[in-house]
Every structure is written in C-alpha cells, then in structure tokens.
Structure 1
Amino acid sequence: MGINYFTDEQLKELKNNPYVVKCSAKNITYAEEFKDLFWIDYQNGMPPIEIFKKYGFDPYALGAKRRSNFIQRLKKQAARTDGFKDTRSTNSGRPPVKELSLEEQLERLKHKNMVLQQENDFLKRVRFINKKQIVKQSKNKQ
C-alpha cells in the first residue's frame with residue numbers, strides 16, 4: 001500500500017487552513033499552535049477525528065495512518081523539553097565535539113579498555129572452540 005497523496009482540491013483546502021505551515025502532495029507541516037490545541041483537546045478525552053474536524057481538517061482525507069502517526073509524534077514531542085517546537089533546523093547534522101576534562105577522558109579510556117578486553121576474551125574462546133573442533137575431527141578421521 002502506497003502513500004495517500006492529496007488531490008489538488010485537498011491541497012488547496014489545506015493551504016487555506018491557518019493551522020498548516022506548509023503542505024505538499026505527500027505531507028503536511030502543522031503549526032505549533034495547532035499542536036498545542038490538539039494536545040489539550042486530546043488530553044481532555046476528545047477523539048482525534050473530532051479534533052481534526054474542529055480545526056478545519058478533513059480527517060478522512062488525511063487518512064488513518066497519517067492521523068495515527070501524527071498522534072504518536074505529538075506524544076513524543078510533548079515529552080521533550082522543547083515541546084512542539086520544530087527543532088529540525090537547529091538540531092541537524094552531527095553534534096559538536098566538546099573538549100573533555102581529564103576525568104571524562106579517563107572514564108572513556110577505561111570503558112574502551114574494558115570493551116576491548118571483553119572482545120579479546122570472546123575471540124580467545126572462539127579460537128579455543130575451533131581448535132577443539134579441529135582436534136575432534138582429526139581423531140574421527142583416524
């Protein structure tokens with residue numbers, strides 16, 4: 001099953017909605033204000049379809065999956081410290097590397113050492129088991 005594309009008529013209706021920041025045939029970016037209002041109504045027990053209707057959206061044009069994904073995303077955003085703010089522009093890319101204190105460097109090196117020791121022990125066990133199998137096979141051939 002593919003993506004539920006919007007028709008030109010649905011796109012025109014979405015673009016006229018004050019709670020839509022932007023939209024295309026495939027997706028919608030909702031305004032922060034709508035997310036706040038939606039979340040308040042959702043917390044008060046109002047069904048999602050009714051909330052979408054209340055703010056001028058056609059819930060059936062959106063589709064069940066898009067509505068469900070919106071609610072899941074909204075729950076995650078509500079738990080964030082930034083809230084419903086769009087953080088894609090500020091949090092994009094690799095996080096900056098910070099200078100570590102000597103204690104932090106030491107902790108990282110200790111952890112790396114421990115991981116390498118575990119890996120070394122594992123490889124020793126594998127090698128031991130392989131040698132055991134080779135000896136067992138050579139005895140069976142004789």
Structure 2
Amino acid sequence: MPLKLSLRPGEKFVLNGAVVQNGDRRAVMVLQNKASVLREKDIMQPDEVHTPARRIYFPVMMMYLEEANAERFYDEFVRRLTEFMGVISNPTVLAECVNISKFCMAREYYKALMLCRKLIEYEDERLGNVPTGVSAGGDAG
C-alpha cells in the first residue's frame with residue numbers, strides 16, 4: 001500500500017536513513033514500497049532525551065531508522081521500558097507499554113513509536129509540560 005506524504009516548503013524527513021528536505025513549494029510524495037520514513041517533527045535529537053518516556057522513544061526511533069542494526073538499541077529500550085513500567089500504576093499506560101514491547105518484538109517499530117508518543121503525552125501532562133489535550137503525535141507512516 002503506497003504511503004502519501006504531503007510536505008510543507010522546506011520540511012525535512014528521514015527516508016531509509018537519508019535526510020531529505022523539500023524545496024520551496026508544497027509537494028506530495030508517494031512511496032510505492034515499504035520504507036522507513038520519519039518526519040522532522042517526530043525525530044528526537046539525543047539532547048532532547050531528558051525524561052523517562054523520551055528515553056523509551058529514542059531507542060525505538062533508532063531501531064526504526066536503523067532496522068538492520070536494531071539489536072544495538074534493543075537492550076537500552078528494554079531497560080528504559082522496564083524502569084518506566086516499574087513506577088507507573090495507570091493500567092491504560094501499562095497496557096500501552098506492553099503493546100510497545102510487542103510491536104518492537106515484531107519489528108513493527110513505527111507502530112511502537114506512535115504508542116511511545118502517547119507515553120510522552122501522558123508524562124508531559126503529569127509533569128505540567130503541556131496543557132491537557134494538546135497532542136504530541138505524528139502522522140507519517
């Protein structure tokens with residue numbers, strides 16, 4: 001199933017490890033086969049990894065972007081997810097953690113990433129970093 005990306009002028013994204021930037025006009029790109037695509041807004045830099053949920057997101061993102069080397073990031077992911085689950089009592093959030101783990105074990109890293117965004121939203125709401133109801137999610141596939 002093709003993936004259709006609508007790109008803003010100057011928008012960057014990662015496509016199979018290559019950073020690509022759109023030109024000065026709005027554009028639409030259709031990917032006809034499976035590829036690792038992550039929009040700029042969903043890319044987390046190492047200096048942004050400063051909370052427990054973000055410490056889960058980052059290795060999952062790296063597994064997605066570098067699937068051939070996913071094992072390099074898996075142990076960090078497991079360690080951080082285990083730590084997070086050890087201090088969370090919300091059953092819905094714990095279920096999301098279990099689903100993130102299942103997706104990672106199935107090598108469905110993009111699906112895991114989108115659930116990680118929910119963990120970040122949950123954490124931000126609890127820490128007062130973002131008003132309730134503001135989304136931190138993405139829409140690339």
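Below are the figures for this structure:
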| quantity | calculated |
| --- | --- |
| Structures 1, 2, by FRET efficiency 1/(1 + (r/R0)^6) of positions 4 and 52 (r between Cβ atoms, R0 = 35 Å, to 0.05): label with the highest value | 1 |
| Highest-scoring label, criterion being FRET efficiency 1/(1 + (r/R0)^6) of positions 20 and 116 (r between Cβ atoms, R0 = 35 Å, to 0.05), among 1, 2 | 2 |
| Read-out mean count of other Cβ atoms within 10 Å over residues 28-35, computed value 16.8, structure in 1, 2 | 1 |
| Given 0.90 for FRET efficiency 1/(1 + (r/R0)^6) of positions 60 and 124 (r between Cβ atoms, R0 = 25 Å, to 0.05), calculated: source structure among 1, 2 | 2 |
| Test item: relative contact order in percent (Cα under 8 Å, 6 or more apart) calculated as 20, pick one of 1, 2 | 2 |
| Origin of the value -20000, where helix-only ellipticity at 222 nm (-39500 (n - 2.57) for each DSSP H run of 4 or more, over all residues; to 500) was derived from one of 1, 2 | 1 |
| Among 1, 2, structure where Rg and Dmax of the Cα atoms in Å as derived comes to 27.7, 85 | 1 |
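FYI, it's all coordinate maths here, none of it is from the lab. Everything quoted here is computed from the prediction, not taken from an experiment. Cβ atoms are built from the backbone, for glycine too; each structure is taken alone.
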